[in-house]
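**Student:** These notes open a run of structures that come right after.
All of the numbers you see were taken from the coordinates with simple rules; none came from a lab. All values reported here derive from a predicted model rather than from experimental measurement. Cβ atoms are built from the backbone, for glycine too; each structure is taken alone.
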Structure 1
Amino acid sequence: MAGDFVNTIDRWYEDIEVGERRETVGRTITEADIVLHAGQTGDFFPHHMDAEWMATQPAGQRIAHGTLILSVAVGMTAGDINPQAMSYGYDRIRFIRPVFIGDTIRVTAEITDKTAHAKRPDEYGYVHELVSVVNQRGETAMVLTHLYLVNRRGSGDA
């Protein structure tokens with residue numbers, strides 16, 4: 001069964017430490033990635049799709065969609081499934097440098113903060129993870145904060 005290959009690990013709010021860090025291997029962004037993303041989103045702007053026009057622009061070549069890099073980066077950081085946490089959203093997303101066809105990106109995710117849930121602090125907490133995307137030259141292309149809503153120990157465990 002497909003579920004047999006999923007690695008789950010229970011990590012409660014109390015188990016997660018500020019400063020924890022993980023890094024991914026690289027992933028090369030291809031023309032197929034850009035074309036598929038354009039089709040999925042309807043974003044066919046010439047910045048992504050028109051090589052001839054982009055050759056006349058300052059970037060000089062097609063640029064991957066920022067939302068594509070966001071999606072790929074978040075997917076690259078997805079590893080073990082933690083049934084005690086769920087994504088709550090993304091804050092402070094910044095597209096700092098363009099990613100081009102053929103660029104290889106790597107992602108670093110670091111826990112930078114933990115805060116109690118305002119209305120139910122005995123049950124939940126928020127974990128803030130700084131996600132940084134760099135290209136093959138070590139240049140930062142994108143940063144964001146990924147927020148997780150995490151169960152506190154004793155909030156429902158048997």
Structure 2
Amino acid sequence: WEFWSPPSDRCVKYECTKTNNQFIVVESKLECPVFRPEDCVPGTEKTDANGCCTTCTLISHCDVKNTTTYLEVNNCRSSVPVEISACGGSCGTSSMYSAEKNTLMHSCSCCQEMSTSERKVEMVCPDGKKIMQSYIYIDKCGCHDSECDKKNHLD
């Protein structure tokens with residue numbers, strides 16, 4: 001037989017095994033990742049299959065970041081500074097042991113654009129010629145699920 005005793009920060013597994021015609025209780029401990037309810041999307045808290053560790057969907061802090069600069073393309077420069085956008089911030093990533101699958105379960109997401117628009121700006125070239133240049137502006141950023149990189153282990 002076996003059972004788990006779940007305190008708040010780690011679980012203790014007790015297993016009864018027979019060794020040399022004697023029954024002994026073997027104790028093993030599972031450390032849980034740090035759980036901060038204030039970092040969770042409300043209502044997404046859940047426990048693993050053993051009822052030991054609590055996880056949730058993390059609140060993302062992935063937002064549009066703006067900077068103002070002159071654009072330069074093929075030696076031509078924008079006649080005015082333009083607002084350039086980028087996505088930046090944190091998204092939820094985790095790695096947690098699953099007793100049910102006896103492996104580490106990975107969850108990764110990436111802060112990237114969710115919607116964009118095309119903008120145009122007048123460019124002035126060295127010969128005085130003026131051209132219109134389009135560029136992509138990020139309107140909204142968000143967290144998108146992505147593949148977690150697998151580490152290569154050396155034997």
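**Student:** Can you spot which of 1, 2 the value 16 was calculated from, given it is relative contact order in percent (Cα under 8 Å, 6 or more apart)?
**Tutor:** Going label by label, the one that fits is 2.
**Student:** Could you tell me which structure in 1, 2 was used to calculate distance in nm of label points 7 Å out along Cα→Cβ at positions 28 and 68 as 1.5?
**Tutor:** 1
**Student:** If helix-only ellipticity at 222 nm (-39500 (n - 2.57) for each DSSP H run of 4 or more, over all residues; to 500) computes to 0, which of 1, 2 did it come from?
**Tutor:** Answer by label: 2.
**Student:** When mean count of other Cβ atoms within 10 Å over residues 36-43 is calculated for each of the structures 1, 2, which structure yields the highest value?
**Tutor:** Once mean count of other Cβ atoms within 10 Å over residues 36-43 is tallied for 1, 2, the winner is 1.
**Student:** Name the one structure among 1, 2 that P(r) over Cα pairs in 5 Å bins from 0, in percent of 2, 8, 11, 12, 11, 10, 9, 7, 7, 6, 5, 4, 3, 2, 2, 1, 1, 0, 0 was derived from.
**Tutor:** 2
**Student:** When distance in nm of label points 7 Å out along Cα→Cβ at positions 12 and 108 is calculated for each of the structures 1, 2, which structure yields the highest value?
**Tutor:** If we compare distance in nm of label points 7 Å out along Cα→Cβ at positions 12 and 108 over 1, 2, the biggest value is for 2.
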